[in-house]
Structure P
Amino acid sequence: MSTFKKILKAIGISLAFMVGYAVVQIMVTILFAVYFSFYSLKMDLSVYPGSNKAEQIMAYTQQNLMMNMALIVLIAGIISIGIMLLILLLLKKAKKWNMADFFRVPHKIGIAIPLGIISFLTGMAFNVGLVNIMELVPIPESWIEANNESVGAVLSGSLWIALAATSLIAPVAEELIFRGVSYTMLRDAIPLKRRFAVLIAGFAVSLAFGIYHGNILQGIYTFVFSILLLAVYERTGSIWSSILVHAGFNSSWLLELFAEKIFSQEKVLVNGLLFLGIGSVLLAGFFLLSSYGKKNAANADDGCADSGDHDDPGN
């Protein structure tokens, strides 16, 4: 296959996964809307705005969709992950593409567990830092409102459903699509030295990741966040690392429930710089621990190879 065809194939499969994820979310939302519309026929809708029954049904449906957005994201994510894994399995069986490598755990358990904890805390620290720093930046009100509406909708309703949707299912689904499939395929298809292929594919996927979130402010900080996710993914070669950083980033809202002072209007600069500093230290620790794990693994492999040269007493 020519280089041009490989790039087109990578782009095509990436877009198919992205569009497919969006379509599943839309379909689940429509099913919920139909359910709420029919359910509203048995209710007294006089408290809802509207000059007629149809407008009141629409108001009731919209309100309940917003209240159940986390559940919609959760269900759509589970369905999407199942479909994506099935497609990847079929591609592997057809010997067209083996994606098993990016699912591997890159280190032994003694390294993998602390590396996972550091990954999660890194994502959380960077999000808290960004939230505080953004308070100091003159951002258009319309951008803030669109971002708050998007984020707030997913965090409404049950705490446990919101937690499962944002901190588990969404990170897995999005990392499969953007870092696992899209970035890996595009990077491997670009016929340049590794570092240039990483830069080009990383920029393209990060841009797509930002656009995918649907509003300007969220698009900007998710573009930057995608660079961080790509860095940890490239470092380990495992999607689990970027999933855990993503999960930590999406879980930072939990801190609001237990530490309101972190989001105090009086300390936004101090807290912003503090948590960005903590995130940077954690990220440095992630790279050092990952390097240590790789070095130990390489030494272990060399030791096995050496012992294999001398284990035949008959020579």
Structure Q
Amino acid sequence: MNHLENSFQGKNTFWRYLIMLAAIFAATNTIGAIPLIISIGIKIAGDPGVAEKLALSPNDPGILGIDPNLYLLEMIFPFVIGLAAFWLLIKPLNGRTMKQVINGTGSFRWERLLISAAVWTLFAAIYLFASLKIDPDNYSLNNTSQTLIPLVLISVLFIPFQAAWEEVIFRGYLMQGFTVWMRNRWMPVVATSVLFAAMHVINPEVKEYGFWNMMPQYLLFGLIFGVMTVLDDGVEAAIGAHAANNAFLSVMVTSKGSVLQTPAVYEQHKYYPMTEFFLMLIMGMLILLVLKVIFRWKNSAVLLGKVEPPVPEEPSFQMS
């Protein structure tokens, strides 16, 4: 295991993490938001009443008259900028490379990402199929037009950037930082999961269904991806699973309270947060078990182990 051991390389003073987080959030929400700001500005210039409508429904692309697929791209673009900012800053701020933050192997493991995405997509498809059979009245066919083609392409090609931003920052960078301070694996998993859930507090689902109904779900997602990262010694599998989850929802299921307002195939009319939480708990455990078999994770007890800084090698003396 090397991913969390990489934490001790480079510079880990607390203020460096604060500057990094401030910088990438600033880049994400300023430079990254420029395309969406331009779209909003153009619409308000033509119709000042749009500003009031957006204040009431900030997650409705229909107010701006923007094609939903273009709106999805504008929502994803900030994460591309944030990821680029992190890549530029990790070396000068923390003295580590992007590869050291991603995993403990030194190379990006694409097969890990793709296999994890495939497994998550399979379980998500089974889950949706079962939901349609058990509660068909809760779903209606929403879109079967050609707009699904660009939606699929955008979801598959660009949503992984959004997932990578969150996984690299939380399960990579911050988990390594907490490891330096806590010297174990399980507490960084919990700490980053709490922060991950807190970051989603502004999502429209929280306003729609309530803080205490939605926070357990975000926390659960963080724990699943955190455990996956520790057992797989890197964030690639977590990126794949996270991207698959969001891309599948983007293409297949939307609802009025969802942060992903896309022309998906189905619209879900009623959402039951706590039921979804327990079903996701079961699904998450099954996915971890399947990945354990596929990736041959040998020692799940590593989650409870300590992480110590590597012992420096003693200098060797040679006769000249």
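Coordinate-derived values only; no laboratory data. Just so it is clear, the structure is predicted and the values come from calculations on it, not from any experiment. Cβ atoms are built from the backbone, for glycine too; each structure is taken alone.
One of P, Q was used to compute helix-only ellipticity at 222 nm (-39500 (n - 2.57) for each DSSP H run of 4 or more, over all residues; to 500), and the answer was -25500. Which one was it? The read-out comes from structure P. Which one of P, Q has Cα Rg over 2.2 N^0.38 Å, as calculated from the coordinates, equal to 1.17? The read-out was computed on structure P. One of P, Q was used to compute distance in nm of label points 7 Å out along Cα→Cβ at positions 131 and 147, and the result was 2.0. Which label is that? Only one of P, Q returns 2.0 for distance in nm of label points 7 Å out along Cα→Cβ at positions 131 and 147, namely Q. Could you figure out which one of P, Q the value 2.4 for distance in nm of label points 7 Å out along Cα→Cβ at positions 75 and 155 was computed from? Structure P accounts for this read-out.
Structures compared: P, Q; top value of mean count of other Cβ atoms within 10 Å over residues 123-130, i.e. the largest, recorded for P.
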